[in-house]
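Listed after this line are the structures, all set down as structure tokens.
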Structure I
């Protein structure tokens, strides 16, 4: 049986956060979602997280820094030292280069930026893959039902042929939907 999509999505995100954590020498990396003006931690690089390691008001910090905080936006967060946090958006567009041409962001900041960029790019791929899976599962269910109808049929009557043709049309549509997803 297929696992639920939200559970798999959390697992996928956690793998990326674990890789970012490894690049940041084991520091905790978390993914936060903006909801109703607050930030909610969705997943972390570690399975169990002490409360003091995520006791940070991401939404307030973003507003204080002058960042636009859109409802539903995702943010990658890491505490480097007590009182020193790095926050990077999850996005699909590459960050603009430094105006002076000289990179001023720290390696830790760049690591979080890359994690956010990777999550942003993969979120779209995962959504399309999950949608294609739905279409293909539908096609498979119709194929199973059609095969069962053929097994039970005693000869191919006009009605049985019409059912099979209708089933084949549904299967074709489901496969086309998967290809377009």
Structure II
């Protein structure tokens, strides 16, 4: 199974819980559309957002598409356009590995109460769909990093923030073939 997700906007690499939820909520909207598509096209339950995969963390009921117990794994092929671009001068708003970590944090569910802090589920966030239970279910990551030459939601270049556009090709596959 293959599909695409995108992130378009400011990405901060500080790792604050509130920021991770901003990124998670961006992907949540897209994953809800994917869930509707799966349901209307007869995708097998174990390959979709099955209620048996719900994980409770604090006030949230996360529903990851891929869990450690699901016999599924994920390949991510990311095209990342950023203000710094490859080979640019060192910037204060984070380098490639920090941008990648922030994106992956947005794709996975919160692991504990420290990653939730004061966040509470909003309307339509029960369950809270996410791609990954944790990053242990990622089999392969490929990234292509290029310079961003067009504005996204609003030009920001201060502190540890920068504008990015990320197109993420997601390939979900079974870990072990079923015989």
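The numbers here are math on the coordinates, done by the rules we state, and not lab data. Since the model is a prediction, treat every value here as computed from it, not as a measurement. Cβ atoms are built from the backbone, for glycine too; each structure is taken alone.
Looking at Rg/Rh (Cα atoms, Kirkwood Rh), point out which structure of I, II has the largest value.
Details: I: 1.21; II: 0.97.
Looking at the calculated values, the largest one is I.
Matching task: 3.4 is the computed value of distance in nm of label points 7 Å out along Cα→Cβ at positions 83 and 171. Pick the structure from I, II.
Details: I: 6.8; II: 3.4.
Working through the options, I get structure II.
Can you rank I, II by relative contact order in percent (Cα under 8 Å, 6 or more apart) and just name the one with the largest value?
Largest one: structure II.
Can you spot which of I, II the value -7000 was calculated from, given it is helix-only ellipticity at 222 nm (-39500 (n - 2.57) for each DSSP H run of 4 or more, over all residues; to 500)? Please list the in-between numbers first.
Details: I: -18500; II: -7000.
This value belongs to structure II.
So distance in nm of label points 7 Å out along Cα→Cβ at positions 11 and 75, computed for just one structure, reads 3.0; which one of I, II is that? Display every interim value, and only then the final one.
Values: I: 3.0; II: 2.1.
Structure of origin is I.
Using the calculated result 15.9 for mean count of other Cβ atoms within 10 Å over residues 19-26, pick out the matching structure from I, II. Don't skip to the end; give the middle numbers.
Details: I: 15.9; II: 18.9.
Only structure I yields this read-out.
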